[in-house]
Every structure is written in C-alpha cells, then in structure tokens.
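Several structures are given next for inspection.
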Structure I
Amino acid sequence: MVCKKITKIGIIGNPGKLSALRLAGDLSEWLDKKGIKVFVSRDCAGKLLDKKLVVENEELLSNADILIALGGDGTLLSAARLVSSSGIPILGINLGGLGFLTEVNSSRVYEVLEQVLSNKFSVENRMLISGYVLRKGEGKVFRFSALNDAVITTEAIARVLKLETSIDKQYVTTYVADGLIISTPTGSTAYSLSAGGPIVHPALKAIIITPICPHTLTNRPIIVSEKSSISIEPIFETNKIALTIDGQIKFNLLHSDKLVIKKASYALKLISSTENDFFAILRKKLKWSGHSINPESIRNK
C-alpha cells in the first residue's frame, strides 16, 4: 500500500490487561525514538510517564494517522466502532486468546511496525453493518454500527422468541428461536459460526442471518446481498428482549419496536500482516490440518 508518511500513531488498549498497559508504554518510547508522535488513550495510559501523550479516545481520531489496538478481538471491536467512519487504519495486536481480528502476536509487534513505518503493509476494507431501532411515537431511539454482529435474544430462561423478518420489504419468515444473529462476513467466524452459520470470506460483501436454536429445523442460515435492508419485528411473549452489538453494547427492546439493519456506508480499514492470509488464520485458529494432500497419492491407493 502506498500512502502518506506515517508521523503520528494512536494507541488504544484493554485497561484490564496489565500487558496492554506495559506494551503501550514500551511502544511509546520505541516510536518516539523513531521520530513518531504518539498519542495514548486515557484508559490505557497506566503509569505512562509522559502525560502529554494522553488523550481522550475521541481525540485519537484527529491526532493519528493509524491506530494500534492492544488486547484481543474485543478491544479491536471497540476501536472499530470508534474509528470506522473516520477512515483511520487499525493495527490489531493480540494479547488475548483466539484472535481472529488481532492476528499479530505481541512477539512480532516491533517487526510488523517496522514494515508499517516503511509503508510495506496492506489494508483490508472490512464491511460493517449499521442500523437503528424504530419505536412507535418516538422515531429512531437507538442507532448503531457493528463490525461483527447484531444479536437479538431473550433474557427469560427457556423461552423462545418470535421474530417477524423481512428483507427489502418482502416477508421472509417468523423465526421461532432462541434468537437471531445478523452478521458481517467478518463476524461469520464469531457467534454466527457457533450457532451453525457459514464461514464467509471477509472480502465478500454480504449479510448473514443465522437463527439461534430454531424451533423449526428447516430454518437455516441465509446469506443476502450487501444491498439488502433487513427488518425484524419481535412478537412479544416476554418483556425481556435485548439487542446486543458486537457482544459489547446492549439495548432493551420494547413492544412495537422495529429493528432495521443494512450495510454501513463506510468500512473499517484493517492493517493486515503480509504473512497471514484468511485461510492461514482459519487453519491456525480452528485447528484445521496444516498439511497439503497430493490428490494423485489418494487416487493411487
């Protein structure tokens, strides 16, 4: 990728991880020696000695050429919602567990940053979904964007939901299920995958609808066009229905609420390691076989 010279870098991290706080300090010193101006989010500053570097999260958007997210996929999801509409690229450093999004391990952070500062990196445009909750008499009471998914579930124990679902104003079905997941291709390897949804390559532009434990077994996941508008209206038999965004933001739905979801008008720019492609990540994270098989050897058996 060819872009303007990187002179300013923002750092955001999981304040609950001591490793993130320590790495934020170490990176600040390392980048400073290379003539890079660094800004660290307040909740990740820890014992950072130079308090002039500390800014509020929103200030990172106006002060950084790229953003480094220190933590796990959850940290990157939060950072994505913060910067996605600004177009600032994000580099995710994995200090957590599985790490589908934060593919760069902390052991390689300086090696990868050398490549980034030398303009030897690629950027993936990851599709987001956006939407709103329409409430009768009040209009749009909640707006959101998500890199992974929007999930409707009930908090009542052992109660299924009835969710009347339409696509582009055409009625599809009324799901009777534990819930419904509306995900991006990026989110296809998250909750949707656990619920039986398909793995979708992140370069595709599509929206995945995955029912959670559907009462009707023929209710299978559906992949629809990026241009689709999805409308969901809960048929209330319980007063505890929640909408959860990327597993992090919760909004309680009320009677007569209608949820509308479509592709966001902007994308997340994710800095990608040149050593890992999507299928390499799948093999590693999902523990698939890493050995190629010669078809001729199979036929000759």
Structure II
Amino acid sequence: MKAAVYDRYGEPDVLQIRDVPVSRAGRNQVLVRVRAAALNPKDVLIRRGKFPLLDGLTFPKRVGYDWSGEVRALGPGVSWPPVGARVFGMIQAWTAGACSEYLAANVSELALAPENLSFEQAAALPLASLTALQALRDVARMPAGAHVTIHGASGGVGVFAIAIAKQLGAHVTTTSSDGNLALCRSLGADVALDYRQDRVVDPERRCDVFFDVYGNQSFQQVQPMLSAQGTYVSTVPKRHVFVRWATTALSRQRCRLVIVHSRAKDLSLLATWAESGILKPVIDSRFSLADIREAQARVETRRARGKVIVTID
C-alpha cells in the first residue's frame, strides 16, 4: 500500500510517498480502507522533531492522525462495526499513519461516520472537535451560561469550539483576523473580534474560560480578564503552561492544558451533532496523497481556515 513517510526530522521536503506492507487488524482492531485524512499542527511539530521522547527516535515515521474510510476486515475479538461500515476516528498513539491507503484502527478510537458528511468532511472532525469538546467540557468544566473567549477561532479547533461552546450553553467571544469575522459569526459567535484591531486581552471583558487555541497568550497575560474562578486552557504544550498548571493546581483561577483522547463515546456524540447540523466541518483546502508536502506546508503557515484534507484514492 502507499503511505506518507519520512526518514528524518526536517522541512516538508523530507516527506515521501512509499510502498509499505498493508496493515493487518490485530485484536480489537479493524482494517480500514482510508478515504480521507486531515492534518493538524501536531503533524508539523512531530515532523520537526519537537517531541522525540514521545514519538520515538526510530524511522521511518508515518503521517496523520485523523481519518475516515470503510471497514474492510475485522480483527480477532471484534464483531462491530461490520465490514463495509463508514467509520471515522483519531489515532491515539504517537505512531500516526492516517495518510495511507489502509489503517489498522482500534475499535475504541472510532465511531460510525456521520451519514450526512462526505469522507473528507468526516476526516475533518476527530482531533479538532475532540480537542474542543474535551477542553471546554472536561478541562475547563464550563458551566451553562459561562462567558467563553476563543482565541484563534477560525482554525481547525476553533471553528468546532465555537459551535460546541454554544451547544453547551455559553456566551461566545472569538478572536480572529478581519477576513474570518463573518465565518465566526456564522458558526455562532456572539461577539467576533479582529485581533489586529481589538484587544485580545481586555480586563473589562471578563470571561469564565479563555481557550487559547492559537497558543500565543500566557496565563499571566490572560489572568486579569478571568473571572474569580476562571480557567485558561491552552492547546500548546509550552513550558510556561506546565509551570502555571502546577502553580495553579489549588487556585481558584486555573491554568490548564488540554490533552486530547480518542474515545468512541465522544466521537459518537460529535457524529450526532454533525448529523443534526450543530457541527459543520470547515475545509480550508484539499490535497492528494502525492501532494503531502504541499499539504503540510499549508498547515505550517498557521493561516488555514478550517482543516487541511488529504484525499486517498
């Protein structure tokens, strides 16, 4: 089968398309014919060698964590989903591998794909929407009626965070570039701010949750605008986030990092929301598997409006 791989850390030009052995479904796994994959900033960071202790020092490495496709075979101990089912999911391990023709997927990390979405749209859901859901519901423990600020709201995670925050009953303020204000409003933002013209951090604009999707604000910067029991949540594992996480463990105002988990139950919930129109995947661009270098380069600009998709014929 064809798969995107690389033999060393570096720029997008290290990526190659290579023939590799077809994956086999092990116990509690299914073999999936991948039809589409979605890229994330995580792919770029790993390719650049930012987390060698987590992704391991062995090569070659695979690419991609989000995927959608069709079940082709069941591994030992598996009776569901049936062969032929349309499924989607996220690879929990750091080994990646979604950008390939076939994938052995854990049944605990997948769900039936939303019936009203294409493979490309379904692949856009998992990592980004799981991150948004778990950041707001589980990490921030956001109560209904909370005021939430989503910084960097037009990216892959941000567009889902808007819809999920509204579904959970929040008043939502977003920050993005001027060109994405209409998008944020269309997704449900009550207030949409241009980060070039408006203050991202404004003590007069109090919030219960500050979700730093973009990852360029610190807890110290944001703290003056947090409510008495407010929470700052980051998606980026920077040193200052870990330090403040430790020092605010027992504080009323908290600094937290969201560490996403691929769970079948959460994926099923997100699929239900997508089928009812609550979640609407936003696709920035589409690339073929052969154009994986260009696809990752697009993610690396940090200007993608929604998700970058890799189609796999």
Handout entry: For Kirkwood radius over Cα pairs in Å, for residues 175-270 alone computed as 14.3, the structure of I, II it came from
Key = I
Problem - log10 I(q)/I(0) by the Debye sum over Cα atoms at q = 0.10 Å⁻¹ derived as -0.62 - corresponding label from I, II - result: I
Handout entry: distance in nm of label points 7 Å out along Cα→Cβ at positions 31 and 63 from the coordinates reads 2.4; which among I, II
Key = II
Handout entry: Value 17.6, 50, calculated as Rg and Dmax of the Cα atoms in Å, for residues 215-286 alone, assigned to which of I, II
Key = I
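Read-outs: derived from the displayed coordinates by stated rules, not from any lab. This is a predicted model, so every value here is computed, not measured. Cβ atoms are built from the backbone, for glycine too; each structure is taken alone.
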